[in-house]
1. If helix-only ellipticity at 222 nm (-39500 (n - 2.57) for each DSSP H run of 4 or more, over all residues; to 500) is calculated from each of I, II, which structure is the one that comes out at -11500?
2. Name the one structure among I, II that distance in nm of label points 7 Å out along Cα→Cβ at positions 58 and 474 of 5.0 was derived from.
3. Kindly point out which one of I, II the value 3.7 was derived from, the read-out being distance in nm of label points 7 Å out along Cα→Cβ at positions 410 and 434.
4. Tell me which structure, out of I, II, gives 0.00 once FRET efficiency 1/(1 + (r/R0)^6) of positions 162 and 282 (r between Cβ atoms, R0 = 25 Å, to 0.05) is calculated.
5. Output the label of whichever structure in I, II has the greatest value of Rg/Rh (Cα atoms, Kirkwood Rh), for residues 266-457 alone.
6. Identify which of structures I, II gives the largest calculated value of distance in nm of label points 7 Å out along Cα→Cβ at positions 354 and 370.
7. Quick check on the output: 5.5 is distance in nm of label points 7 Å out along Cα→Cβ at positions 122 and 530, derived from one of I, II. Which one produced it?
Structure I
């Protein structure tokens, strides 16, 4: 038998076997540790270290250093945390994994119970003990009746609320059961690096850095981002929707229209607040809007512009796309491709010169960039700022002080926009902000940019790398943060997404990713898109918006 081993989708080596053999006989524990191999995949199905190979096959070795592997590491660390919590505190209270924060995830005890420093020490000790024991983690298929018995005994009503009539895949480790949407690692020993930080009333489970397997010594707590998450959590309390089960009940009980109307009103209330704060700052002449892909920045900018007008201010929009340097001066990536997301791909000198001239009352001709020729052209578009005019600049570098270094702080406001989803499938399965944005982008790219789901999925890792470099390090520079997430949005997006994801072929490297997203959507009931207001941020992705893009 011939067995091809692939490391993170790249050929690693080919082995010839004389007879049937388990994976553990062809890949050593030393290799697993050195390469940080977390799990194996054959024919798009995850298999464990003790899997028996009976025919020619290709085995994908999923390591920590791949985006898929990093997610598996995170979820396995969360699984070990929930097991440790169960061991230390038994059935009461429950732990709820809330949202990502910094290089980790924030968690709280259910029903307002507060973590203590002693709790943190006990959990850390127990997690380390579970890792030291090198316990195998195995997937098990349960019938509805058996799953109901197990999770009722564990007081997991949140899991039971999502239980479908068909069989349920769960993970089992040392007499502990839990449900996870994503795949977990083969063994607890593989999750050797983590930390728990106390942040009352909860805790933060920290993960190693993506590119190098190490923890930063000092935890940089993103205070503004955390408060934005907490604000959204208050919104969920107003909506009485904390997880997918509650959202589905609102659909079934015809309460979803009320949920949509209240949440859209909360969005508008926040936009009104930001506009009024800008109006109160008499010196502000420039509004900078930035955020990661598919955050709804364009719709936010348009709705903010309306509220600025309500306050007697008149927005003038400038596109940073027209300030690109000629292509022969554009920085390049290591692989030789042009790096258009690099801030140094912009003519910062010209931009700051134009902004200074506009703020001093001069008339300026805004440049025009020809993306086909890669050269700047004359636009003959001359603008000037009147007394109540405000420049609105949207772009990925808006929070980077280098972009507008010549403009005094009192004359500009920076706004960070992102879809910070706080809705969970259940207490231990959060829907990652990254997944929410990816699903928005899949729908938008297909309907408005002509890209298939395969193409969007294959480009997503590169998009994320750009965000990690150019956006997330600067998010705490924002004067205001706007959370564009809508609790109900995945229920609306589902009818668009499922057919797109089903078209992703088995030979596509992102087939498993498509199936993972499908699995998330399985938990959600359909929500009719005619309930979505015409000015909603969600309309930027599904169409029929009142705004032109």
Structure II
């Protein structure tokens, strides 16, 4: 696939001629600011659709330019400072008619931190580059859990982020970090079950001690971005995506490892069409020891069409196909971005895993957002009517956001329901299940679960963000070597307990309660002090509650949640 994608990349690159920027990395804080501002404006943005992440920095600049004076005057002091934060963070794409305060008062040695957001930058007519350091130092304490003892926890991340463009036409982005970390006890149990480390790819475990699970790993993203025509953006490289407006995504999230992708994003007025051709990694194929065989690739073809039907309502349709284990590698039939993938999958013999779905987002009274997703993995008219047919595979999400709760400025609450039936996302081969590098590509819990999750965010001061997230889930786990449909890595044609009468939560009923409280103080632009407390309980150890307390310093890096 790599050679074919490179060929496509350079073929399309030959005739590009429009300005293009790198993306702003997926992050709860700036993404949340943008979604809140869109709701407060009363009109859905045509610059970008907030249910598709990451956002382009150029599009962020375009959106900020649409906030008119009447809307701006009604915003809180904190919202205005958040706009200033976004302007500083994306200053090279802010429109000239906007006044921004991004110049540092005291640059270091005249060239370091001339701007508040960039450690170093160079900007000429032909070249633009921005360099920023990355740091995340975190220390904490983890209580005992089952057979796992209490322990100290830590994270030590150092790295660099570089972005820019060449001739104002070819954008680029690269990020590299070196990481050492110890793992919470519930993460140890997750790793033992799935052999995957959330958000990451290869993680070397110190001394092969899987009870302590101290990991050493690199994280990297990197891609080029360009516009062959005005309305079409293409990116090629390693990145992540998040589809949806929720805390979770039932379609495609950033929980798994980064993957090679050719992404096409077409925007015409109120319409957006997204196509992703991705190469994932199948870690379920075990290579012989001391061999030169590389990890087996698997592939995804995904497209999503959505439109702002009105000023407040966005609706979308999408398809996803997982496939692999072909002698030819990448399937050329899926290169057609304007064809129904289910037709192609059937045309090729129905050996692939094709899924379809729909989503929506509705903003109400500049105060509320309702949103949802529905993802269908299998449909048979006759069998679908029967009670608990095993292949009645679907997942859905329904949520609501309430901004400025009871008119308290910058107090926002979100409530979300997520459901996935048994065997959803699974298939009869490990090349076609919805898994990348042993991690679910959508919801962290995989399948066979129901979840309620609530999030409260309060920003009492522009530099202070307080957050509270609580999840309550029922997850049906496998037991007695039987496949109850919860582990999406398993072959769904082997070990099923029954073809009918399947229901959410079947198997061992694992009731999970996970609560996280975080206080973050921004002492300089993108430099944060974090204070965190997490409390988790599950049915495996009913009499024990795992508690994690941690304190850290974070610089130019998003904080990742471990809620599962």
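Laboratory data are not the source of any read-out in this text; all were calculated from the coordinates shown. Given the structure is predicted, the values throughout are model-derived calculations rather than measurements. Cβ atoms are built from the backbone, for glycine too; each structure is taken alone.
1. Values: I: -11500; II: -4000.
Label of the source structure: I.
2. Working: I: 4.0; II: 5.0.
It must be structure II, since only it matches.
3. Numbers: I: 4.2; II: 3.7.
Answer for the origin of the read-out: II.
4. I
5. Values: I: 1.00; II: 1.03.
Answer by largest value of Rg/Rh (Cα atoms, Kirkwood Rh), for residues 266-457 alone: II.
6. Details: I: 1.7; II: 3.2.
Comparing I, II by distance in nm of label points 7 Å out along Cα→Cβ at positions 354 and 370, the maximum is at II.
7. Working: I: 5.5; II: 3.3.
The read-out was computed on structure I.
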